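What follows are several structures.
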Structure I
Amino acid sequence: MDYLDLYLIHQPFGDIHGSWRAMEELYKAGKIRAIGISNFQPDRVMDIITFNEVVPSINQIETHPFNQQTEVHQFLKENNVQIESWGPFAEGKNNLFQNEVLRTIAEKYSKSVAQVVLRWLIQRGVVAIPKSVKKERIKGNFNIFDFELIPTDMESFGILDLKVSSFIDHRNPEIVKWMGSTKLDI
């Protein structure tokens, strides 16, 4: 390959500035078209922006109906960093696919819960990375551009926001310690 489209720092730990500066060099040399971060909270995003030359093009974070990241999204928008959801379906946690609010909205548009969740993210300006190994579901995930959620349906998602991670708290010192102790052998 001549270049990578996007390269991310996966976690906000370790020598992130050394990694970022190396990525900036590759970006400036045209080897990477865009550089970004993943799982960075606003203070860590601002740290990267303030002490480096290139603003991250994207911050890939947990974003779904149960953890909507509204404040983080606004912060990223204000700082020209695109928000990207790495877990748009919350891996089915909290019975997402059986949730009554989401099912009601889905039925109204003759769509699946997955499709209305993806449409909700798109209308909010969130890039989504849905994953599936089933061909039908992958096709369905693309079939979200023939409808638009009306404002009241968009607002209905708000009652689902638990404002906590369904997976991992990147600010918990014990989690950070655990992640530091699980170095991969490469």
Structure II
Amino acid sequence: MVQFDTSWTLFLDRDGVINEREEGGYISKVEDFSFIPGTIKALEKLSTIFGRIVIVTNQAGIGKGIMTEKQLDKVHKHMLKTIDLLDGRIDKIYYCPDKPEANSPNRKPETGMAMQAKADFPEIEFSRSVIVGDSVSDMEFGARLGMVKVFIEGKGEDPSVVKPDFQFTSLKEFTAAL
């Protein structure tokens, strides 16, 4: 395993990594948001290891008219408050509201959200960054930027096409391996 320290940035996908995935749907209400067991404790430890921790999440439910940005903001505020209260840290959340067919430069696997993060935090070096995600698009995002790629199993996608550097069943398991 790579030796990570505060010069490294951790990029996290949200659904399926931090919170339980809503199969076939979108998390549009706080009451539908549920942390994956062990995630908050993992974020507490990760906050002491990585200099920056950011979330990069595709939220096409907005573009599809299923939820609003205001609803997403409420979910994110709840998530951040809970993480903060339990001694974890997320420095910023980046999301893409566009549908896949919009071909947005911000929708993963495109790298627009990473570029936004670098603009906000110029010290970010993609060669000293990790992406933790549960989809092929997360791994492609990391590959395009030269990041260490950590695949979280569970969504049912085959990551072998993008060859993750590491594979775990959860963020908790990844954190335990550090």
Structure III
Amino acid sequence: MTLDILLLGPPGAGKGTQAKRIEDDHAIPQISTGDMLREAIAGRGALGKEVAPIVERGDLVPDKLIVAVMRDRLERADTNGGFILDGFPRTIPQAEALDEMLEAIKRSLAVVFEFELDQDEAVERLLGRAAEEGRIDDDPEVIRHRFFVWREQTLPLTEHYRSQGVHVTIDAHQSVEDVYGVIAAELSRHS
């Protein structure tokens, strides 16, 4: 049985932190588009040069480009037992492309966890992360823009996945341990 998981939520909600815990406990890869894009930028190849100004502004990478990157990633053998998507999809067209990709390989998402967090808390968390990690997309102005983009383009995914019956909301203001407790309880139903 495969365990295909999607994490949704605003920047700073703890998706990456929780994805790493799920990855460790279930031996399935975390697939973070943010990490993939930052690696491409650091590698200074064609993809990196194309996406660097987009990421620095806090905008979303065009659907066609990110769908192609994700399709390539999901075809790797390490995803055969499942995966954790963090940062994809971010728009309805991306969600529809993911639905098609999964249908083509006769799979579906087991659960979509949506982390709810208010903007002030997210900004505070991200500024702390910026100080620790020096990420270019964690500047206060970029953070606010990313939150705006998330509200406008990603929040509609809630209804898309709620209608599929796989959506679970999590209060991300809780401690890391409490959030993971909710996740672990839900995942135990799918194992």
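Values in this text are rule-based calculations from the coordinates and carry no lab data. Bear in mind the structure is a predicted one, so any value in this text is a computation, not a measurement.
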Using relative contact order in percent (Cα under 8 Å, 6 or more apart) for the comparison, can you identify which of I, II, III gives the largest number? III
Taking Cα extents along the principal axes in Å, for residues 4-91 alone from the coordinates of each of I, II, III, which one would give 39, 25, 24? I
One of I, II, III was used to compute helix-only ellipticity at 222 nm (-39500 (n - 2.57) for each DSSP H run of 4 or more, over all residues; to 500), and the result was -16500. Which label is that? III
